Structure P
Amino acid sequence: MPDSEVFLGRQPIVDRQLELVAYELLFRSSLENRARVVDEQVATATVLRHMFVDLGLVTALAGHPGFVNVGERLLMGPLLDAVPPAQLVLELLETIAITPAVVRRCRALKRRGFKLALDDLTELSAAHRKLLPLIDYVKLELPALDANRLAQLVHELKPYHLQLLAEKVDSREVFERCRALGIDLFQGYYVERPTVLSRQRSRS
């Protein structure tokens, strides 16, 4: 059988000194640096296969944690039970309804050793507050937050002692404003655009 090429998007996450601390791994179907996701669950399963099998952790993450988007079907399904938790941060999409079953599932995943992140948080609901004791990272969706709302949300999250990650940071000014608020981690075009890793995979 002929070889096929696999693709994996990767975007750096940096700290307050712009030092690399993690990557977000992204679904890509070609060298074109754009996601064409038809099915969230299939896209994430593909990212996990490329990460662990086709490229390997050394190539994909180079020793750093990897953030991977997880929708509700994948979160509640059996695939994550077969995935090793080392270096993996499960980034819970904002579309997930935070039900008691979801909280129980997150607690079980934490016991297995996974780290958890909340994606694209723009407001803190009562349901979020029930989940936050299990959360390691909160990603703040900057384009959806004006300066006052961002400052208020950071203030509301501080008692939970988790790491705040500003995403879609597109300028030095935005980076400095977020850093002044006490935000720990940063991701966006100001830091670095995503790149695409690729490798030939022999198909059996």
Structure Q
Amino acid sequence: MSILVFGDSNSHGTVPLAHLGGVARHPPAARWPDVMAQALGTSIICEGHPGRTTVHDDPIDGAHKNGMRALPALLESHRPLDLVIVMLGTNDCKARFGLRGWDIAAGVGKLAQVVQASNAGPEGRTPQVMLVAPVPVEEAGVLAEMFQGGRVRSRAIAPALRDEAARLGCAFFDAGRVAQVDMTDGVHMAADAQAALGLAMADAVAAMSKET
């Protein structure tokens, strides 16, 4: 099985930040996509871009953070893909965007529709899609002001995204059920949370495969 993970810094493996501008990552074997791949015994392509939004140009960090701009090219360059896992929405919780949980889920849904309209699957078919509600954020540490209001916004994503996934015929997983952010910055996961998410995602993908 060939799997593309399309995500942000928590898929990239960014460690909790003690100061702004940090670029350290967990080692590859500790990042949740790699933990998942190891458990499944399959290949993984992780496209985790720190700061990536669902469908929004970031007025401060740049238009290249917009997931909608990046996804079509990635689908073409990495095909054939059996499964595309989208775990985005955390950066949409930044105060600068002023979005509600429903808006964020709708943005993820737009990305799912791009995958569903593609020929990036085996023999030109459509890949399967799993939408993952990201781990809810806390307003803590150096990112507290940037994510002001994010605690409430992020907790509204999962129920809205569950409905969006059902509407689009996608699989759904709520990362907040098995992992949590580190209070150092309230946004990124420590190694134990990365591992817990990776193992839970492996179970979810395996269950999904049995159903098809």
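Nothing in this text is a laboratory measurement; each read-out follows from the coordinates by a stated rule. Given the structure is predicted, the values throughout are model-derived calculations rather than measurements. Cβ atoms are built from the backbone, for glycine too; each structure is taken alone.
Odds and ends about this structure:
- Computed -11500 for helix-only ellipticity at 222 nm (-39500 (n - 2.57) for each DSSP H run of 4 or more, over all residues; to 500) - originating structure among P, Q: Q
- With Cα Rg over 2.2 N^0.38 Å derived as 1.02, matching label from P, Q: P
- Among candidates P, Q, the computation of distance in nm of label points 7 Å out along Cα→Cβ at positions 98 and 114 that gave 1.7 used structure P.
- Mean count of other Cβ atoms within 10 Å over residues 90-97 - structure with the largest value, from P, Q: Q
- Rg and Dmax of the Cα atoms in Å, for residues 26-81 alone derived as 13.7, 40 - corresponding label from P, Q: Q
- Highest-scoring label, criterion being percent of Cα pairs over 19 Å apart, for residues 58-137 alone, among P, Q: Q
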